[in-house]
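The numbers here are math on the coordinates, done by the rules we state, and not lab data. Model, not experiment: these values are computed from the prediction.
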Structure I
Amino acid sequence: MTQTSGQPSDILHLSHGPEAVCEFQATLDSLRAALNSALVGKSEVVELVLACILARGHLLFDDLPGLGKTTLAKALARAVGGVFARVQCTPDLLPTDITGFNVFNQKTREFEFHEGPVFSDVLLADEINRATPRTQSALFEAMAERQVTIDNRCHTLSDSFFVIATQNPVESHGAYPLPEAQLDRFSMKLRIGYPDRSSELTMLADRSGHGANRRETADAVISPAQLQRLQDHIARVAVSRAVQEYLVDLARATRDHREITLGVSPRGLLIWQRVAQARAHLRGRGFVTPDDVQEVALPVLEVRLGGEFDSAARIVGEIIRSVPVPDRRQRGTTL
């Protein structure tokens, strides 16, 4: 998408022409339709999930059971033509149950590597906070670098490797709180919440026939290669100097806030910018505005700030109000 004239000279123009942009938008529309079909009545959640995967991030769902988290994860894996894997996290789960392990073959007299579920495109780590800290740490390298090291040998994961982890906010017995180092590897924290009445009626009507079976066997709408092209495109969405300064000032405000122990890290700041770029593209723009930064602030910051949702929403609101917004001439768009 090309930018209009009169915008700041420090904005980098996208290298894709109108035809490529139309192709990207058509691809996104197909992804939206597939995910909205799986998770009825939660279009805003779908938009944020798309922003997360387009930003090459990872997602933490902090929500009650039975609201569609697994359904959404499976639908996403099918939609992008990827391999889906699921791990039910329990206290006796071992790191090798996630990463894989070497087994000695008596016939060949050599060790053979058996891949774990981390060798997938979409990995659902269900109830991740029930795994021990040692097992949780098995995902550190995979989430940050898309690789795992086993017996001093590095194994590369899928370029589109995407983790969706879940935790139940109302059960703490037998759970291990996620450490800050683990939380900082997630791009955002989301809640699905209960659907409205109309959506629940639609769900019942679909499940009363063969709709559920069709949904389970739906074909991919894009290929992993197309997803990577989209992700590369998102990385080139323009961010003006003024918007970057706004992001930095917001991050520094989190470090100075009286109720926040650990503010946003540089890694968190980079994630925030990438998610804002994805949000801008999902809105049909080739540049980021302060509105994009603000709209993704709560899910991006909540996973790093800790505490309850209500307090996180209040604190994020205070931070946004405390930092001046760039004037219109600096935002990267003509308003």
Structure II
Amino acid sequence: MKTSEFYYKLPPGLIAQRPEICRSDSRMMMLKRDKGVEKILKFREIGNFLNEDDLLIVNNAKVLPCRIMAKKYPTGSDIEILLAEKTENNTWIALAKPGKRLKKGTILSIMDKATVQVENINNGFYELSFPDLSAEAIMEKYGEMPLPPYIERNDDSGKAQDKLDYQTVFAKEEGAVAAPTAGLHFTEELLSKIKKLGVKIVELTLNVGVGTFKPVKTGNIEEHKMHPEKYFISEEVSAVINKHLSQNKRLIPVGTTVVRALESAYDGVKLKSGGSGTDLFIYPGYKFRIVKNMVTNFHLPCSTLLMLVCALAGRETVMDAYNLAVKEQFRFYSYGDSMFVIE
């Protein structure tokens, strides 16, 4: 299948730069799988379409303030790095801002308070060591939220607010380099209302990794390789999910990250608990094993996230819905509006 089949034209003005003042005031498109758009409403109305015995599954990954501004030593030239994943030998895998390259042995200075050294380079990723302050201490003192490049900040205004806005209200487990954005629409008040309906809510963790920034560069999507991401599902949560599956009750995954974790952890009989890694690439033609519904955002053209949604709801159905969203002036991407895909 051609990557170009997942392209759509998006006016730049529809890319959300901020969330709604109240998260649940975002819009929600109800999309019937393989049929089309049924309703357009506010996200806060999602409870009207949930059943008492539904199980809502959210990703509790917490985003690290892993965007670090540094200077090359001794030239003093600016460089932006993104700390992506801690390795077993206490170094970190990182990305540099597109267009910037580092050499092995390069030393970086962080606010003249700490140094970082490039130990190795592998396929565009840098392995960094921290001889002075730990990476965790540097992030705490000097880190910024790793907002996607389509969220533009011309100055420092709003950076403090982003540390609140770019986390879900159920974020707990640190390690993600991007937010599981479908969860950003929930407020504590909305979650409370949903629970009162009798809907159960459980959490798993998938730490969104650098793969979320990796575009599909191949002409055929089958040739694209996903970067592995770590996930964890507790025994308690897997037991609840397996009980729902055995009773043929509805699962509502919130976000593509939850979908990938569920599909990766299912062994054909039940959902396995524990931690693992997944490089599962879901695109049209994939046979879903347990996922039939999902809450998601509106994703970038030709992205693996859009391809996943197309795999679940049908490419033509989803692309038609996206064109309608553009016509209806929906807000797109991380801070934008949502879609509820139903069976």
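When helix-only ellipticity at 222 nm (-39500 (n - 2.57) for each DSSP H run of 4 or more, over all residues; to 500) is computed for each of I, II, the one that comes out at -6000 is II. Of structures I, II, the largest value of mean projected area of the Cα convex hull in nm², for residues 145-200 alone belongs to I.
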